[in-house]
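Bear in mind that the values in this text are calculations on the coordinates, not laboratory data. What you see is a predicted model, and the numbers here were worked out from it, not measured in a lab. Cβ atoms are built from the backbone, for glycine too; each structure is taken alone.
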Structure 1
Amino acid sequence: MADTSDFRNGMVIELDGTLFSITYFQHVKPGKGGAFVRTKLKDVMSGAVLDKTFRAGEKVREVRLVRRPIQYSYTDGQLYYFMDMETYEMIPLSADAIGQEQLLYLQENMVCEGLTRDDQVLSVELPQFVELEVVETEPGVKGDTAQGGTKPARLSTGATVQVPLFVEQGETIRVDRTIQKYLERVT
């Protein structure tokens, strides 16, 4: 058990049988009344964000999640199969455990982090930066803009990001998947 004075970003707690990660917390001591802690909690499984206020000193159940490397292998249409890099066993996960926004960047043989509790993988976290091939984009016309311009590009996984006009079809680019933004070309 932990109390509100132990809160820190990234800490995982259990509320009503659901695991939440603390993404933000603030201790508040108003002039009148008791102190409290305002938090933003992210559901570990679904990624939904919840705002919750705790009384100062309130007890919560802290959960220790272990991060371990897992590698994406394939999908059968409903489940996504990952290989545990330590035990080499296959781990089937649903799309909800991965998250819809992360599925846009998932590619075969990608090494991810699996959040595990009692040797059961609860969710998957992809690397922040991914390298993907541009499979479709319009040709950039020289002199199109006075400043740097952008155009949409569809990537090999199906995701679409805005890229500079000089990026062409068939090139490999690095993307920050957390903000869905082009970073640079990969040579």
Structure 2
Amino acid sequence: MSSHHIVREKQEPALLVLGLDSFSDELLGQLLEWSPTVIVTELTAERMNAYGIKIDWIISNQVDGFLQSDVKLMPAGTDTPAEAALKYLVTHGYPAVNIVTDDLQLKEYLFFIDKINMVIFNGNQKIYAVNSGFSKWKPAGEVIELLSGPHQFHSSGLEALEHHRYKTTHDGFFSLQFEQPFLFIAEEL
């Protein structure tokens, strides 16, 4: 008996590749497993093409012949590549996106926090926004970093380390309470 999975368009998170210098090929393969919409920059297009990965969109303001014939051009205009891609994804009803970047600029993502679910992979960190009351199960000894300074911060299941870094105290749930719309947190991969 075999199992067949039908993946509908936009069911899986899109993949936005802004930089690959500090990202593992194995994790990239996992993100590509369900054939997401793939958006790249001019800088990452050649590497993705060399890997044999089908690209759907290239963020660029000019057309230079590209190796894959069915690739569409996404002009950035005055936006950063991240902003151009996120505007496209939100406008076209994508519910989620995985973003791979070498240069983390959280301000580029602020406008989109409540419009699309984002997971940002930067170096050895998985970064996402959470609301107050967030909780998650983690094994003991895992490190969580708060990337934005929290107001009226309270946590359970965490032990403070240094500069907004915390370690889970035991196998189980940790939770975060704070007084602001959201926080960016980072987990180590």
Which of 1, 2 yields 3.1 [distance in nm of label points 7 Å out along Cα→Cβ at positions 149 and 173, calculated]
2
From 1, 2, which structure was distance in nm of label points 7 Å out along Cα→Cβ at positions 37 and 125 = 1.9 calculated on?
1
Out of 1, 2, choose the structure whose coordinates give mean projected area of the Cα convex hull in nm², for residues 53-164 alone equal to 9.6 when calculated.
2
Using mean count of other Cβ atoms within 10 Å over residues 29-36, single out the structure from 1, 2 with the greatest value.
2
Comparing relative contact order in percent (Cα under 8 Å, 6 or more apart) across 1, 2, which structure shows the greatest value?
2
Match the computed value -4000 of helix-only ellipticity at 222 nm (-39500 (n - 2.57) for each DSSP H run of 4 or more, over all residues; to 500) to one of the structures 1, 2, and report its label.
2
Computing log10 I(q)/I(0) by the Debye sum over Cα atoms at q = 0.20, 0.30, 0.33 Å⁻¹, for residues 61-108 alone for each of 1, 2, the value -0.87, -1.19, -1.21 comes from structure 2
Output 13.1 (mean projected area of the Cα convex hull in nm², calculated) maps, among 1, 2, to structure 2
